[in-house]
Structure I
Amino acid sequence: MAGYIEDRWLKKRPDKLTGKRERTAIYGTGKRYRVKGIPGIQDRSFHTSEDAKQWLASAKTDSSRGEFVDPRKGEILLADYIEEYWWAGRSDEPSTADPMRSRIWNHIIPLMGDYALREIDASVLRTFKAGLLTRVEESTAEVIWGHLSSILGSAVDDQRLLRNPMKMKNSVKPPRAIDSKAKAWSREVVDAVRAGLQDRYQIAVDLGIGLGLRQGEAFGLAEEDFDFAAGIVHVRRQLRWDIKGRPYFSLPKGRKSREVPLPSNLALRARALFRQFPSTPCTLPWRNPEAPTTVVSRVVV
């Protein structure tokens with residue numbers, strides 16, 4: 001990598017008569033030594049030649065390893081980086097984007113937004129964690145911590161940081177929610193929940209128990225998704241809502257469709273449901289309520 005140090009206080013060429021370099025018009029003002037000639041990197045000035053030499057040597061070493069990051073690119077405030085670069089480049093669907101935006105704008109930006117990216121170190125993270133735990137429960141703090149780590153990871157990819165400070169071994173441990181083991185419903189609870197629903201919607205409990213479907217997947221299931229001859233159910237979509245309460249269809253969790261075995265007793269209940277409550281067409285947006293693309297399905301519940 002090219003690069004050299006310029007003395008801004010003395011002219012480059014010596015005087016022909018005296019053999020000495022004359023002073024420039026800015027002699028005695030500002031930083032004297034400037035590192036120049038590094039492709040793609042702005043010039044950088046220093047007060048001493050030793051500082052300029054050390055920075056140039058470090059830049060050359062990091063560049064040869066493919067690790068060079070201009071520190072000035074990390075001077076952008078975290079809030080500005082999130083709004084102008086990180087958030088602007090995302091394309092999450094509303095059910096993911098809306099709560100994520102709320103957590104970032106309500107917690108990360110108020111607590112950390114005024115820090116420059118390069119200023120975020122273990123001390124700053126300790127202060128952030130302490131402040132965060134006064135605002136939210138540990139389970140929510142764990143999610144927010146993950147958002148911040150993702151943001152700083154993107155800053156590394158954008159060559160604004162050399163390393164993600166949250167991935168380095170330091171004294172700051174991420175918030176951890178207390179693990180609690182899930183308990184399966186007893187037969188009495190299942191029967192009570194089913195009995196408390198209207199007849200049309202009781203099968204939603206059976207779809208969860210018998211097929212392992214999530215709530216949105218059960219609500220998004222259509223009559224044509226049942227293949228009674230093959231004894232399987234095609235899980236192709238789920239029903240979701242954005243922050244404004246608007247429903248829409250999207251792929252199941254993990255963005256993958258799947259097939260699940262259809263127990264014979266559940267197949268009998270499904271057939272009986274379709275006879276008692278014929279399915280009707282339902283047109284909803286696909287993946288985003290704002291998008292024009294729609295799908296039509298004959299929903300079960």
Structure II
Amino acid sequence: MKKFLLAMALSLSIATGAAAAPLRLSYSVVGPTVASVWMAHETGMFKKYGLDVQLVYIASSGTNIQALLGGSLEMSAPGMSGVVLAAARGAPVLAIGAMTNKPPMTLYVQPEITRTDQLKGQSLGITRYNSTAHTVTTLILRKLGMEKTVTQRPMGGAPEVQAAFEQKQLAGMLTAVKPRAPARALLNAADLDIPFAMNVMAVTQDFLRKNPDTVERAMRAYIEAVALMHHDKESTLKVLQKYFKRSDPLFLEETYQIVSRYIEKIPRVDPRNVATTLEFEPVKGVDAESLTPKVIDNSIVDKLVKEGFIERLYR
């Protein structure tokens with residue numbers, strides 16, 4: 001089965017002899033929630049569906065959205081909060097698929113911290129304000145009743161947050177990547193039942209309208225890569241090792257468990273994500289009910305479900 005699936009992934013294109021369509025695709029974080037995008041790229045899945053993908057890393061969801069709207073990208077995998085807030089302010093951007101609908105992020109703290117109340121007066125690291133890390137950290141602190149007693153420090157990007165934590169400049173950080181330095185896993189955000197898509201596939205309304213076939217092929221490649229991750233653990237571990245630049249078996253195994261448990265097989269965007277984001281950062285004159293149909297488009301995923309495409313991948 002593994003050899004068969006890998007052979008499928010490495011095939012060059014659906015249409016023999018057809019020139020691959022160029023597609024610039026970005027991701028906003030080096031974390032498990034975008035591992036399926038890496039998998040699609042590394043195994044040739046995008047090529048199988050006739051796409052010549054240029055995959056780039058751009059830190060911060062907001063920066064990814066700006067690049068998407070500016071025409072530097074055709075597709076992006078930013079955090080859901082960035083998409084919702086941009087759409088709430090009038091940007092013609094859509095979430096067409098969700099990597100996860102719950103945040104598989106763990107609050108790691110310094111080893112000497114054993115209880116949440118010990119975080120009072122301390123600092124937690126985030127990448128930037130309005131980033132996914134900022135949003136989810138705030139939602140967790142609200143759940144704990146500690147939003148006003150804990151400081152959030154923007155550090156720039158995930159590597160900078162990790163480095164500050166290792167140097168003990170931070171009491172803790174919310175991340176899907178286990179720190180290299182000694183740390184205590186205090187709680188997992190997914191266990192708090194917060195509906196929040198960590199990363200989504202996003203496009204502009206104009207690009208989807210003019211290139212529906214290209215977008216559908218990209219989603220087919222992505223969804224098939226998710227299935228391949230479930231069927232071929234060995235290949236998935238190699239991809240994780242390459243992008244995380246870490247080879248320790250325990251880290252890779254723990255990361256694979258996050259990937260296999262939380263990444264959606266059917267990447268339909270949960271509409272509740274919009275309300276979650278606007279609760280965190282309300283936009284004047286915008287409500288979740290009216291914004292949801294403007295920012296979420298599950299039509300491609302629904303089409304693939306209806307035709308049995310996803311079901312066949314898991315037989």
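Read the figures in this text as sums done on the coordinates, not as results from a lab. Since we're looking at a predicted model, the values are computed, not measured. Cβ atoms are built from the backbone, for glycine too; each structure is taken alone.
Assorted remarks:
- With distance in nm of label points 7 Å out along Cα→Cβ at positions 194 and 226 derived as 2.2, matching label from I, II: II
- Entry that produces 1.13 once Rg/Rh (Cα atoms, Kirkwood Rh), for residues 106-265 alone is calculated, selected from I, II: I
- Taking mean count of other Cβ atoms within 10 Å over residues 114-121 as the criterion, the top-ranked structure out of I, II is I, with the highest value.
- Which of I, II yields 5.0 [distance in nm of label points 7 Å out along Cα→Cβ at positions 34 and 242, calculated]: I
- Origin of the derived value 24.7 (mean projected area of the Cα convex hull in nm²; candidates I, II): I
- Label whose coordinates, when relative contact order in percent (Cα under 8 Å, 6 or more apart) is calculated, return 26 (choices I, II): II
- Parent structure of the calculated result -13000, given that helix-only ellipticity at 222 nm (-39500 (n - 2.57) for each DSSP H run of 4 or more, over all residues; to 500) is the read-out and I, II the choices: II
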